[in-house]
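Each reported figure results from applying straightforward, stated rules to the coordinates on display, with no laboratory input. All figures in this text were calculated on a predicted structure; none of them were measured in a lab. Cβ atoms are built from the backbone, for glycine too; each structure is taken alone.
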Structure I
Amino acid sequence: MIIYLETREVFLEHVRRNRIEEEVGERLKTLAGRRVSPAEVRAWRHSFQYVSQFLLDPQIPAALGVAIEYQIHNTSRRIDLLLSGRSPDARHAAVIVELKQWETVDATAMDGVVRSVVGGGPRDLTHPSYQAWSYCCLLEDFNTAVQEHAIAISPCAYLHNCSDGNGVLADCYQDYLERAPVFLRHHTDELVGFLTRCLTQGDGGETIKRIRDGRARPSRQLAEVFEQMVLGNSEFTLIEEQKVVYERALQFARKLQPGKRTVLLVRGGPGTGKSVVAIHLMAAMLQKGLNIRYVSKNAAPRTVFKAKLTGQLRRTRFDNLFCGSGAFTDCPPGLYDALVVDEAHRLNRFSGLYGNQGENQVREIINASHLSVFFLDEDQQVAWKDIGTEAEIRVHAAQLGAQLVCDELPSQFRCAGSDGYLAWLDDLLGIRSTANPELDRKVFDFRLFDDPLSLHAAIRQANGNNRARLVAGYCWNWASKSDPDLSDIVIPEHGYAARWNLASEGNTWIISSTGVEEVGCVHTCQGLEVDTIGVIIGPDLLFRDGQLIANPTARARSDKSLSGWRAAMATEPEGTEERLSRLIRNTYRTLMTRGMKSCWVFACDPQLQAYLRERLVEPTGDSG
């Protein structure tokens with residue numbers, strides 16, 4: 001959908017008559033049924049005055065096409081400004097211009113992320129070069145018109161209020177700047193030069209109309225490269241029941257029909273290969289020309305799987321195949337052929353930074369796709385707002401008239417393939433009573449350490465292949481976020497101090513070469529795995545009078561996963577206590593099942609430490 005499409009001459013006339021913001025606002029209301037805020041009007045008025053200045057240059061082709069607020073097919077992403085004409089070799093061509101009103105920009109240590117003041121305070125934001133380039137990739141990879149007519153797409157960004165480029169033009173962003181140059185307030189001549197190199201003739205908006213009328217379908221090249229990456233990666237090999245579930249899902253993909261929805265719900269515990277099946281389904285459905293996305297609430301699994309597939313930590317064009325669970329709030333019915341939802345138990349009711357968008361993520365995903373595949377493990381719900389359950393999926397599938405099919409991945413390949421360890425862990429944490437009160441430690445390496453110093457030292461020693469990590473319950477505030485010289489996880493009685501991974505390594509901490517020095521939490525390791533996992537059980541889980549006791553007040557202020565429990569306690573104390581207890585136990589179950597071969601533990605609560613020692617059949621040996 002394009003809100004505004006005119007020629008350069010008409011656009012400049014609208015600006016000259018101070019009508020441009022009114023034209024865009026009126027068309028937005030008519031086409032999208034959305035009211036325009038005063039802030040949007042001011043932003044348009046300001047930005048398009050600057051746009052008119054470089055479009056007035058006599059070197060710019062007269063009949064250039066000008067589109068404002070072009071929503072890219074099958075996404076919620078909007079291109080601020082799209083210009084079209086003919087390239088020097090007479091090809092249909094278009095230029096993406098990402099407009100930013102930022103006055104200052106600071107570089108960060110995160111890949112493709114800058115910091116600027118937006119909405120009254122500093123925020124971490126996508127680098128405008130990456131943003132513009134990613135839009136270019138979406139058009140090249142998913143728009144049939146761009147593919148069939150060989151339309152040349154060139155991205156750039158224009159920061160018309162920014163004069164200091166030290167942050168946005170920093171060397172660490174050079175890869176993205178080469179793909180999509182950034183022009184600052186005083187770079188008008190350079191921006192005109194870029195445009196005239198890309199567009200030598202006007203086309204009256206013909207190219208933009210072709211892009212608008214194109215269909216959403218993955219390019220053959222994208223599908224082939226993605227499939228090669230999956231098939232060539234041993235970490236994504238299908239085993240036993242994984243292959244069966246994969247083939248069943250493909251059967252549904254072959255039978256997609258307009259107006260009909262199918263929901264496939266796949267249950268599977270830790271290590272059963274839910275993510276492996278999800279990635280293979282992505283590759284196979286892309287090869288079939290289906291418009292598909294991999295969906296997860298947490299960014300860490302998306303980032304790590306992309307890095308493992310591409311062999312690099314930097315962002316690539318394959319980022320567009322992976323998205324968060326809040327991306328479907330405004331999607332029309334059946335916008336996607338298929339959505340593959342990993343870690344579906346982490347879905348929320350509402351979306352957006354402030355939880356004020358959308359209606360229900362489960363419902364929105366089912367509505368937005370012909371086929372939705374939910375990979376689910378309810379025992380890995382760890383946050384108060386998690387609503388991903390089989391019951392929730394059933395309700396919305398029925399309301400939307402979708403066929404619901406359930407499947408299961410019964411065999412697990414993590415924890416040394418030991419179903420006995422999982423059963424013992426469920427019994428240990430009071431998740432459910434099992435017939436496994438004792439653990440055979442010859443099958444799975446479970447150790448109890450007497451202090452966090454020796455635990456972290458052992459994790460470092462086991463990290464020879466970068467497959468050992470230390471995690472902890474989120475019971476310590478993120479002090480190092482504002483002062484990198486401070487430690488976060490401080491346990492003074494044992495002389496231990498360490499930092500959370502959240503700032504320096506972000507979502508790639510679990511595969512970073514320096515990740516072993518910092519401590520992860522459930523938000524950066526859920527859905528992922530290592531060979532050896534070390535777990536510090538914080539003071540949010542206690543042992544008193546023969547019972548495990550959840551202590552939510554011990555959670556850090558910076559952890560929002562239990563936000564809302566205090567208000568719920570006032571209205572329904574019994575149910576709230578039960579749910580809090582389950583979420584905290586689930587958190588440690590999730591942390592303690594990240595290890596393929598070993599799980600080594602220290603508990604801050606001495607009575608819990610004593611309880612764990614009692615539950616071990618054999619002596620702790622070298623556990624300190």
Structure II
Amino acid sequence: MNETHTSSPKADPFSAAQAVAAGTDFAELQLGPLGLFWNEYRPEDGACRIWHWQNHQARCLTPDGFSARSRVYEYGGGSFCLSDDGVLFVNEADQQLYHQSLADPLPVALTTGDCRYGDLSFAFGQVLAVEEQANRHRLVSIGLVDHQRHVLAEGADFYASPILSPDGQRLAWVEWSRPHQPWTATRLMLAERNASGWSEPRCVAGKGDGESIQQPRFDAANRLSCLTDRAGYWQPWVASTSGLEPLPAAEADHAPAPWQLGGCTWLPLGEQSYLASWTEAGFGRLGLCRSDTAGEDFTGAYSRFRSLALDERCIYAIAASPTHPSAVIAIERQSHAITVLAGGLAPLPIEQISRPRTLRYPSASEEAHGFFYPAMNADAKPPLVVFIHGGPTSACYPVFDPRIQYWTHRGFAVADLNYRGSSGYGRAYRQALHLNWGVVDVEDACAVVAYLDGQGLIDGRSAFIRGGSAGGYTTLCALAFHDVFRAGASLYGVSDPVALARATHKFEGDYLDWLIGDPQRDSERYRARTPLLHADQIRVPVIFFQGELDAVVVPQQTRDMVRALEDNGVAVQAHYYPDERHGFRKAANQAHALEQEWLFYRRVMDSPL
């Protein structure tokens with residue numbers, strides 16, 4: 001059945017609408033002389049608005065008709081920064097830069113044209129940004145007063161993280177070239193100011209193909225440092241005359257894979273000390289790290305930290321825990337007392353929240369990771385829903401997710417997987433997906449069912465699998481090549497990798513070569529791993545959800561797969577959303593998709609095995 005969504009779901013206890021409404025999220029915390037600022041997404045209208053916290057009060061700065069969201073590289077990030085008198089942001093509708101003074105509620109356009117902007121920073125009267133124009137990328141600066149645009153760097157395929165030193169004499173950034181992704185191989189570049197402008201940039205690190213660098217930073221003494229995975233994990237290193245030298249750090253990733261621009265999970269403080277978040281067994285930690293001491297732990301009850309900032313009194317972060325959704329928090333540095341500035345309110349009593357248990361289980365001859373959420377009030381072994389995150393080089397986190405709670409409240413257990421290839425477990429684990437997409441991720445998805453069934457935690461005969469984007473591809477492969485799941489859901493998922501390579505955007509234009517191989521040279525491998533070509537092997541029901549405006553996984557992918565399954569007599573549903581892109585943002589559409597998936601599985605469970 002093919003359906004274009006126009007209606008809203010019905011209400012019931014912890015309904016899909018309530019689950020979606022609890023999905024408020026925050027991003028891009030910024031701290032300056034004018035106070036604390038953050039970007040807040042609310043699902044009821046899908047807009048992203050900048051908020052200002054000052055004198056113990058928060059107020060929304062973004063007027064109606066504007067939304068602060070970049071779409072550079074399609075995934076965006078770095079959509080706003082602070083100026084001397086307010087904020088500068090990328091408006092979602094036209095992707096242009098706007099300046100908004102705190103004294104004037106009306107934003108003023110700083111740019112016009114067909115370029116898109118992201119990864120903003122501001123210094124010395126200039127906005128630094130990644131500029132995207134018809135698949136060409138460069139670093140530019142734009143004067144706040146005269147609006148004059150200057151190209152700072154061009155020639156590489158991709159750029160990220162432009163940043164000026166405090167004295168304005170050094171400019172650093174990250175760049176990379178095809179066929180690499182920012183989590184496989186990047187370069188740290190540095191230019192020095194001279195009488196004529198900027199010197200010829202030099203490569204500080206990343207001259208080979210085996211190092212991923214992100215989040216360059218200058219400390220107050222103008223020393224350059226960054227995160228690099230050259231020792232196996234994204235850890236802090238500082239630049240010296242002889243190259244990069246490591247700072248004392250936990251043997252753990254101090255950042256996720258940089259799918260979006262503008263991430264901030266560490267800040268150098270000078271003298272080999274820094275503030276950072278890192279991951280241990282999938283759980284986030286937060287600490288002030290020093291070379292001469294064991295450091296100071298500020299983790300508390302939280303399990304994920306993003307967008308770090310600090311002043312003399314407090315540490316600020318966007319944080320979440322297994323029982324509290326995303327929040328903007330302030331941690332007093334002396335007492336460690338936590339104040340929640342925005343968000344963090346769970347829509348359920350704490351005793352009704354299913355909490356994550358660390359999953360570490362055998363798969364093939366290796367080991368995979370994830371989190372297990374028990375079903376609420378289950379009298380017998382419950383059915384299982386396996387969540388497959390997108391990316392595929394992304395990750396899931398042990399934090400309150402209202403979508404997961406929606407399932408556990410309906411009697412399902414949930415396995416949220418960080419299959420081999422996910423970030424957060426070091427470079428080697430991430431690299432396990434190289435040429436193995438559609439194999440190791442699928443093995444891990446299937447193995448978790450046998451593992452949990454063997455532990456007596458689920459009914460292994462009633463397992464379902466769901467995933468969006470790359471997770472949809474893993475879902476379809478699992479259904480085509482393994483007899484483990486009773487049904488599955490693909491949300492804007494990949495069904496034909498070759499077609500994806502032809503139609504996708506530049507940022508992921510070579511990603512398939514890394515994940516599977518060269519489409520011509522390795523054509524047999526592609527054929528063997530293309531769910532569309534093996535649709536006749538899928539014998540269980542499948543439900544699809546697709547945005548009609550999707551530029552990453554185009555709608556034709558879903559239509560072709562749906563048609564193939566219908567031709568083979570498989571029970572299939574498809575829901576198309578005319579106003580959605582890659583990943584649904586409108587609350588009514590998210591709630592509709594969630595409820596329809598649950599109803600679909602319920603009908604499957606009511607049918608005989």
Structure III
Amino acid sequence: MVERDTSPVVEAGPLEGTAEGALQATWGSAPGFWGSIATVDHKVIARRYMITAFVFLALGGLLALAMRVQLARPEARFLDADRYNQIFTMHGSNMMFLFAVPVMEAMAIYFVPLMVGTRNIAFPRLNAFSYWVFLVGGLLLWGSFVVDAAPDVGWFAYVPLAGPEYGAGKRADIWAQMITFTELSALAIALEIVVTVFKQRAPGMSLDRIPVLVWAMLVMAFLVILAMPAIMFASSTLIMDRLVGTHFYNPAEGGDALLWQHVFWFFGHPEVYIIFLPAVGMVSTILPTFVGRPLFGYLPLVMALIATGILSFGLWVHHMFVVGLPRLGESFFTASSMAIAVPAGVQIFCWLATLWAGRPVFKTPLLFVIGFIVTFVIGGLTGVMVASVPFDAQVHDTYFVVAHFHYVLIGGAVFPLIGAVYYWFPKMTGRMMSERLGKWAFWLIFTGFHLTFFPMHILGLLGMPRRIYTYQPELPWAGLNLFVSVSAFILAAGFLVFFIDAIRSRTSGLPAGENPWNAPTLEWATPSPPPPYNFRSIPVVVGRDPLWSLPDELPVTSALRTDRRELLITSLVEASPEARESSPRDSVWPFWAALATSVLLIWSMFSPWAVVWGSIPVAITLIGWFWPKGVAEDES
């Protein structure tokens with residue numbers, strides 16, 4: 001039974017206390033290897049996610065460089081067709097499933113609890129479980145690449161190419177199970193974010209005072225919950241077709257190959273916004289700090305985030321305009337694909353108004369934000385172009401589309417993400433990153449990106465198709481391909497400077513202090529880096545920019561115990577205090593449960609009996625996870 005205390009808990013007072021030692025003992029993790037395995041501190045787990053995701057980013061970038069070397073000249077022999085197909089599939093799958101979505105969720109895991117003023121994320125053991133599952137899924141994919149058995153069916157795994165008729169061996173099976181690993185992890189995090197935002201906000205943080213980044217993460221979490229079951233269904237039915245003889249996608253036995261595209265893209269297009277929405281939340285958080293004024297248009301920005309999330313579920317067929325669907329249906333999806341540009345435009349105008357009315361200080365985070373706005377506008381314009389059926393029919397499956405989605409995904413997500421790393425690095429580490437190296441990184445990445453991907457629009461208009469590993473010398477593509485390949489190394493040099501700066505600054509950067517940017521949101525009210533318990537006393541929010549509203553004194557709550565892990569539960573709308581609830585202590589059982597689940601999923605690629613026998617260790621570890629320990633924190 002969870003203990004609850006419904007007595008009033010709010011009182012005003014300065015943010016100070018004398019119980020840091022007791023809080024450290026209560027919320028801290030045990031030292032040593034097993035202590036690090038058992039920890040459920042959201043900040044530790046988020047850092048693991050971030051580091052792992054950035055490692056996958058670096059590896060995926062190396063794969064992209066290998067493809068560009070192959071395509072630099074006609075009839076090159078750097079890669080053969082089979083290896084190119086593996087690298088092409090690995091690059092897309094790695095970037096989408098192992099980097100882009102996990103790194104955005106990692107930012108949510110780290111900053112949402114801090115920004116809403118709570119001591120830990122909801123369901124912290126599930127949070128730990130999600131990381132280990134994600135890690136094993138990534139190792140499975142990259143392990144297959146090392147032994148020359150990587151998936152070779154594209155990151156979209158279209159049937160019948162990925163089906164049992166043409167996808168011999170285990171390559172497509174590995175892709176399908178990697179999807180199961182990563183989406184299981186993502187769904188777990190999404191549930192944690194929703195509950196944390198709805199029930200653990202600091203007193204006074206009503207719905208109209210939630211930071212825009214938290215709104216963005218909340219909408220992202222709902223997109224994950226609603227969209228990712230579709231891709232889990234798709235990957236599960238694909239592996240059933242391959243391993244147990246079902247016929248979901250076999251037209252000869254009553255199946256439908258187009259069903260795969262519908263189910264996959266029903267997930268695939270919301271996934272773009274699962275990546276994009278956290279990025280625009282980061283932009284809306286960084287801008288006010290560096291222009292010295294509150295964000296312009298808070299309500300329109302929040303409504304634009306929600307509208308984007310809703311509209312994202314009505315766009316998937318614009319990936320299928322050339323498959324022969326009814327024209328009336330195509331016209332509907334053309335309209336919805338163009339309509340989603342409206343909330344994006346609202347956000348851009350709000351950001352420009354914030355810049356115009358403030359006094360910008362052009363530090364590295366703001367440079368990446370401005371670079372994002374420029375790049376995303378270009379990507380958005382080409383998005384409206386490919387939303388038109390006649391135009392899409394001409395450029396579909398050409399390099400024009402490759403250019404478009406890299407402008408949207410790199411320009412729309414990676415630029416804000418790198419700006420966010422420079423912005424929050426002092427909070428996570430207590431150290432500042434280098435402004436000099438940061439500006440070098442920005443200009444190399446910004447210049448290298450546009451020199452790499454803008455010419456791909458021209459290659460697409462010249463008819464160069466996607467997914468080819470070589471081309472004939474008489475075709476008019478050689479000069480531009482060489483230019484693109486050289487430019488790709490400029491882009492890679494920018495990321496190399498960024499990684500060097502981050503690694504160097506971790507130990508030798510200048511000390512940051514609690515709030516080096518004079519930022520307005522709650523995460524900057526904690527020490528840098530934050531202690532395991534986040535806040536000595538839970539703050540009380542009196543405005544949308546709490547550290548600017550009361551710069552000298554922040555009201556706090558004072559009724560949470562120091563000898564137990566307790567969270568303050570508040571109401572959904574007004575964030576009025578309702579109860580105290582215990583938070584689970586550290587446990588190794590999530591690790592063992594993730595390991596048992598991983599064994600079941602990998603074993604099932606070789607035998608359907610794995611689902612039966614593999615369920616036994618999964619059940620044992622879950623019993624150990626949830627078995628009452630006689631400690632209140634372990635019963636929640």
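A value of 0.60 for FRET efficiency 1/(1 + (r/R0)^6) of positions 57 and 337 (r between Cβ atoms, R0 = 30 Å, to 0.05), calculated from one of I, II, III, originates in structure III. Of structures I, II, III, the largest value of percent of Cα pairs over 17 Å apart, for residues 161-288 alone belongs to I.
Can you spot which of I, II, III the value 39, 26, 25 was calculated from, given it is semi-axes √(5λ) of the Cα gyration tensor in Å? The partial results should precede the final answer.
Values: I: 47, 27, 22; II: 39, 26, 25; III: 40, 30, 23.
Source structure for this number: II.
I have -4500 for helix-only ellipticity at 222 nm (-39500 (n - 2.57) for each DSSP H run of 4 or more, over all residues; to 500), calculated from one of the structures I, II, III. Which structure is it? This value belongs to structure II.
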